[in-house]
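Take a look at the structures below.
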Structure I
Amino acid sequence: MFGDVSKLLENPDLVASTWLNLASATWFYAYPQPPKPSMLHVIDGTWLPNEEDKKKKLEPGFGATIMIINGGIECGHGYEKPQATNRQNYYKNFAKFFKLDISGEELSCAHMKHFKKGGAGSLHIYWDREWVKEYECQLVSYQTPFNALKEGDYVRCVEDQFKVTLE
């Protein structure tokens, strides 16, 4: 937001007390964090579970969004954790208010396991060193400091990995 991460690292209250609270929520909702898909992709149907996801019992629906938000704490225990139940109840109330039929949707994440590298959400959106070709970076499915969705990060990857300055 400011072109320098130190601004928010030095002033984390800005996220809680300014317009950045909505901006951070929107970013988290829309931005994939491989191996997890974005919540937007789960809701709009862009994310479709592959065989790896199906083995982990990951399926489209509100339950998958809980797994994305806080899966390590709320999901995969074989029973409903109170936090997940609260989220489900709020979701049901919103759906009822807006007269939305969610009867066929998977609301629970109790049976789901974590998103893994081979899943459909494991997008190649980060740049890392190309180990065969000199002065090139390649897209990878694991997180690095260089993001394909951020302008200029390919050049930054090459400069960082090969200790050069590109003009």
Structure II
Amino acid sequence: MGQHGKGESVWLGFFLYEVLVRFSEIARLHNDASFAERCQAESALVRKNIEEHGWDGEWYRRAYFDDGSPLGSTGNPECRIDSIAQSWSVLSAPGMPNARAGQWKRWTSFLFNGTHNLIQLLDPPFDKSDLDPGYIKGYVPGVRENGGQYTHAAVWTTMAFAALGDSSRAWELMQ
């Protein structure tokens, strides 16, 4: 996040965690114990950093800007919550502590727009604040990445409900 390349993505951290765990398994299948151990060590470090720096007290942040300020934080006037970070906190299981998994439905309640029958990427959309997430802010509030439904995020949210065993909600969202 940011044009200086110093920002960091929490949701991508969850994704990296999952990739490292899976690569560790593949390395073991190919009898590459040293690479498997390296992947395990790196995944543990990523998980520790996510838990230490990604948790906002009520949900996971989306990212940090170049200057270290958070995005997807309860203190943000816009993009207080982001669906990708919440979805990947479930999809990268056991990336998320079980106590937080129980809050999943509360987190996602901010992101479902029943009136328009869509799963929002983030809420509220960027409109008037000084936060500058880049091209996302170029979209009209509520459209595409700026608080509208974004296909990847909607599918990941649906997958997270399925991963948690809530097949009824997953099916409802897929429809």
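Here, each number is a calculation from the coordinates, and none is a lab measurement. Quick caveat, the model's predicted, so the values are computed rather than measured. Cβ atoms are built from the backbone, for glycine too; each structure is taken alone.
If Rg and Dmax of the Cα atoms in Å comes out at 19.0, 58 when worked out from the coordinates, which of I, II was used? Mind dumping the intermediate values first?
Numbers: I: 19.0, 58; II: 16.7, 54.
Label of the source structure: I.
Out of I, II, which one gives 2.1 for distance in nm of label points 7 Å out along Cα→Cβ at positions 73 and 145 as computed from the coordinates?
Structure II accounts for this read-out.
Quick one: FRET efficiency 1/(1 + (r/R0)^6) of positions 33 and 57 (r between Cβ atoms, R0 = 30 Å, to 0.05) came out at 0.90 when computed from one of I, II, so which one is it? This figure was derived from I. As an exercise: helix-only ellipticity at 222 nm (-39500 (n - 2.57) for each DSSP H run of 4 or more, over all residues; to 500), calculated from one structure in I, II, equals -11500. Which structure is it? Matching structure: I.
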